[in-house]
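Multiple structures are listed underneath, in structure tokens.
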Structure I
Amino acid sequence: MKQVFVTYNNIISALGFNTNANIENISKEISGIKKVNDKHLLQQPFFSSLIDTDQLDASFEKIGDPIKYTRLEKMMILSLSDVINQSQVPLDHKTGLVISTTKGNVDVLDENSKFASERAYLSELGKQIQLFFGIQNEAVVISNACVSGVLAVSVAKKLIDSELYDHVLVLSGDVVSEFILSGFQSFQAISNAPCKPFSKHRTGINIGEAAASVLVTSTSTNISEDAVQILGDASCNDANHISGPSRTGEGLYRSMASAFQEAGIKTDTIDYISAHGTATNYNDEMEAIAINRMDLAEVPLNSLKGYYGHTLGASGLLETIIGMQSLYHNTLYASYGFDELGVSESINVIEKTTAKTLQYFLKIASGFGGCNTAVIFKKVME
């Protein structure tokens, strides 16, 4: 199998419009989650991390007409534009495009939307991105609940392993909409305060919005200083329930076990775990159980949901990029909002941002429908 690297990256979020701005805020333990009172989205006030609309349009005007594109498309195009400019990757037949999202342009189905309802099709989202950049290959769209972002990295790796492409641009995003908020509200999962992943005092989820992008490549001659190598990846569905995770963490455990087998390393090699950590009772408990089953209980772990909320299809890729920065800066970032452990199994939640030499990290994610994904990364440059 080829060596596959994750390199040049960008994050568009409430914490900034590039990766450096996001890391600067996270390193200062600044959260993008604020109280929002917008009855067009939800009848009662809620906590969320929202991208400033005026800043988004002003930034987009530098590369295109903001009137022609949906909110999500503008976020995604801005993010990918930065990665293409940084990497100078050729947009030819050997460069693929993978897009991950859970709901895409679902907000165009609102009564007041100026866009045709056909824009809500995920294939149409892919087409808009492909045409904007003039990418030769049709986009592969991954929509597998909340593992979509990190699963897209795995799919990109497999496309390169199969020698279909030399490079794959991976782009993720989701927006906060009335549809998404009402759905999580129906589960009684929305927190009335900033979320507290893995905490005894957690009361549920915050929904956020973001776009993130990376270049996945088999070429080691043109990679960024923060690049990582993908050592192993795996996905497993626990087939437990349409929305509830396995009580034993079976699917996540098997995903991790398979990823370690492919990577050919032992669990004590891992320096850091980037958890899913939604701050819901069942998800946090399931992750803690699966992590213990893999003998990873002592490994430093964080959830980034306290900074961004749950950005759905963007979360896995966004959190992979932050993991890359952790390795590059040799820094463990605090799990924002955590106070007292609230899961039955012991896990090593990072309570304070700390300097530490790092080389390997594990990214895990789980989602509705029983899906689970695990990917192991290694720092490339020392």
Structure II
Amino acid sequence: MVVNFYRPVEVFFGEGAALKVGEVARRFGFKAMIVTGRESAKKSGAIDKVISSLSSHGVREYVIFDEVVPNPTDTIVNRGAEIAVREKVDMIIGLGGGSALDVAKAISIVSSNEGSAWDYVKYPEGPRLIPYLNRPVVCIPTTAGTGSEVNRYSVITNEMRKEKLVISHSLNYPKVALIDPTLTYTMPPDLTAITGFDALTHALESLTNKIDNFMAEEYAVRAVQIIAEWLPVAVEEPENKEARRWMSYAAMLAGVAIDHMGVALIHAMEHPVSAHYPEVAHGEGLAILAPYVTEFNLKGNPEKYALFARLMGYEEKPEKAVDALIDLLERIGLLKTLKDVGVEEEKLDRLTEDVYMLSRHTFTVNPVEPTLEDVRELYQRAYEGRI
């Protein structure tokens, strides 16, 4: 068996890594676009630190694009790309959670090529356009979850079509990731839980799906071990610096794992949920669906689910994987139903159709290939809380 392992992103990890942004950005030019959210990076002082570092290294021109929201849209990406072109920026700096990093990378693609953001998303049949250029991107995560700082994915939503899809291309890798756990210190417990479970789902799905890559699997295994130990601590003790450090590291590892092995049915079923209900955080949707999809998948890869259970601190039996998820979700406050977060029962048929129309390519790599009836039943169970 021949496996592929490609890592084009330079990583600086540790307390104070974000302060290297000026030194790093100087490699790429003199004018930067800083892509961030509307509030958190300002309130935490992270954006001031970035600007100060840029200035001290000669990058004194910058544009701040602070329109990023959770579950970001193609409209936001297109607007950012227009500004990047108009302002003739040399590089793009993503500062924030996964949404800000995803938007920064997508702006790089759209601002450097023809067309608009939705031309580059990956439908099962493939994207309409293939990029051939990009602007250099530096990613600085302020949460510990998506791993977007080290992979080639940008997840965006089309508000008009109610579709959530991914830009995935080798040009969508950042040049540099500056992973500074101190930037996560101000995360509230609920956000810590949501982003941390996102990372766990990345590790879980890459570990258990049908894509076999023993090199990348090592990243998933280690991520599960770390998250099992440190996510509850980070939620319960927000000031625990060691927990923050380990969660930043685990999110990066899980981001590498999905870059090589991808995700499966949990993600395929979550994306329509947050596309139709953008107030539902991605990690929250994953948390709702994970126990049901995992129980459905057990027979497809019992050995790996047993391994997951052991890594989570449970008896090495596949069915214990479900127990491990439920117990963790209860501990971190994410044991919910689709009904709890506002999903309407009459919408479940549409969500099922969207899974097939937009994400059926995940069916063949999922441990058990589902039918549409299976997907509909899983949604129903997640709506009712019937595990």
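Which of I, II yields 1.34 for Cα Rg over 2.2 N^0.38 Å, for residues 36-115 alone, as computed? The read-out comes from structure I. As an exercise: distance in nm of label points 7 Å out along Cα→Cβ at positions 108 and 220, calculated from one structure in I, II, equals 2.5. Which structure is it? Of the options listed, only II reproduces it.
When mean count of other Cβ atoms within 10 Å over residues 292-299 is calculated, the result is 21.9; to which of the structures I, II does this value belong? Please report the intermediate quantities before stating the final value.
Numbers: I: 17.0; II: 21.9.
The read-out comes from structure II.
One of I, II was used to compute helix-only ellipticity at 222 nm (-39500 (n - 2.57) for each DSSP H run of 4 or more, over all residues; to 500), and the answer was -15500. Which one was it? Display every interim value, and only then the final one.
Details: I: -9000; II: -15500.
Matching structure: II.
Highest-scoring entry among I, II, by relative contact order in percent (Cα under 8 Å, 6 or more apart), is I.
Upon calculation of distance in nm of label points 7 Å out along Cα→Cβ at positions 276 and 324 from the atomic coordinates, which of the structures I, II produces 2.3? Structure of origin is I.
Computing distance in nm of label points 7 Å out along Cα→Cβ at positions 28 and 308 gives 3.4 for which of I, II? Before the final figure, lay out the partial values.
Working: I: 2.0; II: 3.4.
Label of the source structure: II.
Taken together, the values in this text are just the output of simple stated rules run on the coordinates, not laboratory data. What you see is a predicted model; the values in this text were computed from it and never measured. Cβ atoms are built from the backbone, for glycine too; each structure is taken alone.
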